[in-house]
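Asker: So, here's a batch of structures to check.
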Structure 1
């Protein structure tokens, strides 16, 4: 597979202001990817990519990630049908994080729980007690019907 980006630049000016895409992966070979809906900007998920996942994403236009728990590549939506078509990718100033703007196919849901976004709970503190409260209770698909357990 051809990697469609250059190795990290040591030149800070080029890194921050140049036109060469030189993603900076961490010590584990990963880069953080923040994913939002290209239409309404809703935060859908945060994931990680290794060089292969990023290259596949750039080459196919479909989001690929690296699963830290499974230690393998992961084509988002391959099982559920909720593929993420990448409309735009941005990188931050020092190229160590990515922002993907995507359109979600299928059920228009990103979270493995069947919700649109993985960020469906609000952290709230009242009277010194911190708890989670549901902000999105709508289930777009039933995970047990979509994901096959091996």
Structure 2
């Protein structure tokens, strides 16, 4: 694996917002937010974080890698489930502090570890003056207990 290094962002806002070097702005924890959608229909699949190494692996391999804040390590999305994310495009926002990945999902076409296509399978609604969570997509593309052998 080659090592990719990212230059620090330019203090010149005009330079940062234009074409040229990719200078991602990682937060104080060394992370950048990645919004992930399906390249074919635009469905929101997940939101994750990348550190510099995960971003470099993603750029080098074309397969999405993220940084798990709970496990404190890099993970290749779909390595266990077979639902690898082939990155078809990466966009950055005007400040270069957020990324938008357009991906094609292999395997069962599910992104969520619960077996669902998207991690956003629930909605928040008000009921009797209280916020409640409702499941809006209960279709499982795979059985998590079988795939992850918990």
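Please treat every number below as a calculation from the coordinates, not as lab data. Being a predicted model, the structure only gives us computed values, none of them experimental. Cβ atoms are built from the backbone, for glycine too; each structure is taken alone.
Asker: Ranked on distance in nm of label points 7 Å out along Cα→Cβ at positions 35 and 67, which label among 1, 2 comes first with the largest value?
Answerer: Once distance in nm of label points 7 Å out along Cα→Cβ at positions 35 and 67 is tallied for 1, 2, the winner is 2.
Asker: For which of 1, 2 does distance in nm of label points 7 Å out along Cα→Cβ at positions 99 and 123, calculated from the coordinates, equal 2.1?
Answerer: 1
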